[in-house]
Structure 1
């Protein structure tokens, strides 16, 4: 596993999920497996709680906070899905058919949901959709990252309230397909994934399930149908026998935290080069 780079001081990475919040207090002075990590019932970010926990446990004083936000946690944002669709539309348009570079998901630009904006103002740190964090986290795993340079893979995250898949090739994103968990039916979904792998899934198919889909204009033939599939998330056992399970060292629930840290590190590198 690739460890986060370009991080020089302790930082708190928090993945605010639908049912649970996962967090890693990352100290660049120690290895990944020794990092302090937490799983607590889900809720909004509370700076006082984390400061108290850090102090009580005698952990290093973190200098900044980065957050991954579960898309549907804010029931008062009817435009949430539209904002996220616009975000991905911009990314695929800017990529001009070459696949979306994952580091571009962490540049802080483009449409944000109301909750993302609120948390960014509250913390002053990086705030991204949890889908972005999971993709970046998965690409830190050699078994996935290196395989994308041989042929494409499908990355699927089985969450409590949404299920998304990404087409990955050469370390880039060539497609996104997401539906709410409430509309999920395994066999029908598998048919959609088989079509998605070929770059043929019509956006209307996802829209009919209250989801969305984007596929790059030019799917490289070297991707070879984006096989196999890697899966993670709290409901990933549903895909046993259909996908390979991902693991980031101490369990796939922390893949979003790993992605947050890697994305933040990419941001720091970009700033140093400016």
Structure 2
């Protein structure tokens, strides 16, 4: 059954790459393949089904493209499907006795809590319940020094952004999380994509524009360590586009000119 687990994880990673590239048709084919693998499994079926449903949830998260707030029929439909498949992925991981299921469940719960905080922040009790379950799983089944623990800290950053807005708590937690993440992540690209961009986003949504800009420039600094590597060249362009948005939002004409000058270099 190890082969089935390897195969479904390969499908998961391949679908993720296609979703990042915006090729949803090809991503969908790998999700269907993952469904077939989990359907035909005799062992670890709950674990495999959990991965499959999380893939489906992730697919609609990509299609949502950050539009969690309602008011658009197409995006509302995507959010409904995202939540449905997220619930199913969590259900199956809770049922699984595979030793890898508990850490996976923690990650899936973080994802569900993060979406709920952005789409329905008024559901405070449900959000706190999800975060408390993640904390229990981290305390008992996940290393304290892990990407999952960082994911929990980032989810709490979203909590202080949308559910119980608190700029001081957000800034302090963001600072601690980034310091810890530097010792845990073994790739600057992952550090940029999974940590710095999330922190910058929470600060932007909290209208802490100066602080958000600082974290994005930290991401630029990391990119500059890898000037000849294509993934860093690509993400650097994305970061500069976010910096332009921040310069516009903060009405900082000097920063705007500085960023446009740097982009031409």
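No lab work stands behind these numbers, since they all come straight from the coordinates. All values derive from a computational prediction rather than experimental measurement. Cβ atoms are built from the backbone, for glycine too; each structure is taken alone.
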Quiz item: When you work out mean count of other Cβ atoms within 10 Å over residues 111-118 for each of the structures 1, 2, which one comes out largest?
Solution: 2
Quiz item: Ranked by relative contact order in percent (Cα under 8 Å, 6 or more apart), which of 1, 2 sits at the highest value?
Solution: 1
Quiz item: Taking helix-only ellipticity at 222 nm (-39500 (n - 2.57) for each DSSP H run of 4 or more, over all residues; to 500) from the coordinates of each of 1, 2, which one would give -25500?
Solution: 2
Quiz item: When percent of Cα pairs over 35 Å apart is calculated, the result is 11; to which of the structures 1, 2 does this value belong?
Solution: 1
Exercise. Taking mean count of other Cβ atoms within 10 Å over residues 7-14 as the quantity of interest, name the structure among 1, 2 where it is greatest.
Key: 1
